[in-house]
Structure P
Amino acid sequence: MKKIHPSAVIEDGAILGDDVVIEAYAYVSKEAKIGNGVVIKQGARILSDTTIGDHSRVFSYAIVGDIPQDISYKDEQKSGVIIGQNSTIREFATINSGTAKGDGFTRIGDNAFIMAYCHIAHDCLLGDNIILANNATLAGHV
């Protein structure tokens, strides 16, 4: 059963899996795809064409899928983030969408653990079972 706080904003068109929990003031864009058993904590923002795999957790005030910090980016480009299953994105982490210089997507594999205040820039391709410690920063195309 889905548990969605009344103050959360879920745009029409967002796809939510079974047993999703979305806490107060969280935001999910119309293009987002949220897997089964995903927990999105208070104030987190899931933007653009972002996919979050089953049983992942996005903690408070993390921002996933905002536009890339790349001056060549054009708003009309299709872009997003793909996060695998059983991944954890901790507080205030930022993960930017990809650009046309890549395939348009920033990708993170299964079982990732992204600690608080990390930044993963556009077009990064990160494998399974990775750990990024607090405040780690990855520039674009890593």
Structure Q
Amino acid sequence: MACATRRAKVAAVGNFDYIIVGAGSAGCVLAERLSADGGHRVLLLEAGGTDSSFWIKTPIGYGRTFADASVNWKYQAAPSPGLGGRTMYWPRGRVLGGSSSINALVYCRGMPADFEDWRQMGNPGWGWDEVRPYFEKS
């Protein structure tokens, strides 16, 4: 997968087999997996900039990123009856790495029992034994 700079003229590099919108955790992994064997041309688009900010790379810095429009879309959730009709601030990453770049560097895998519940509710392939290898691969 080749990398281009911001505002590159994509048309000049030809056609792509896959276009992925959003270079968050999932978008980056998907782009890597699709392009790993060299058999597919993959374009990964990201609206935000790089994740090189000091505040992104410092765990306590997440407080700064929550108010920084250069790395955060700063969404407001729709009014909700559960909130008495009020809206709620919904920070979402607008940066390479997506929301994973503005979450204080926290990663937490789900509990095995939660995956087993999904499997038992009729979702084959979602039990802990089935999903664990994918967590380990990533």
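Work out which structure the value 39, 33, 20 belongs to, where Cα extents along the principal axes in Å was derived from one of P, Q.
It must be structure P, since only it matches.
Could you figure out which one of P, Q the value 15 for relative contact order in percent (Cα under 8 Å, 6 or more apart) was computed from? Numbers along the way, then the final one.
Values: P: 15; Q: 19.
Structure of origin is P.
To which of P, Q does the computed value 3.4 (distance in nm of label points 7 Å out along Cα→Cβ at positions 17 and 49) belong?
Q
From P, Q, which structure was helix-only ellipticity at 222 nm (-39500 (n - 2.57) for each DSSP H run of 4 or more, over all residues; to 500) = 0 calculated on?
The read-out was computed on structure P.
Work out the source of 4.0 here, i.e. which of P, Q gives that when distance in nm of label points 7 Å out along Cα→Cβ at positions 57 and 113 is computed.
On the way: P: 1.1; Q: 4.0.
Label of the source structure: Q.
Can you rank P, Q by mean count of other Cβ atoms within 10 Å over residues 105-112 and just name the one with the largest value?
Going through P, Q one by one, mean count of other Cβ atoms within 10 Å over residues 105-112 peaks for structure P.
Where a number appears in this text, it was derived from the coordinates with a stated rule and is not lab data. Since the model is a prediction, treat every value here as computed from it, not as a measurement. Cβ atoms are built from the backbone, for glycine too; each structure is taken alone.
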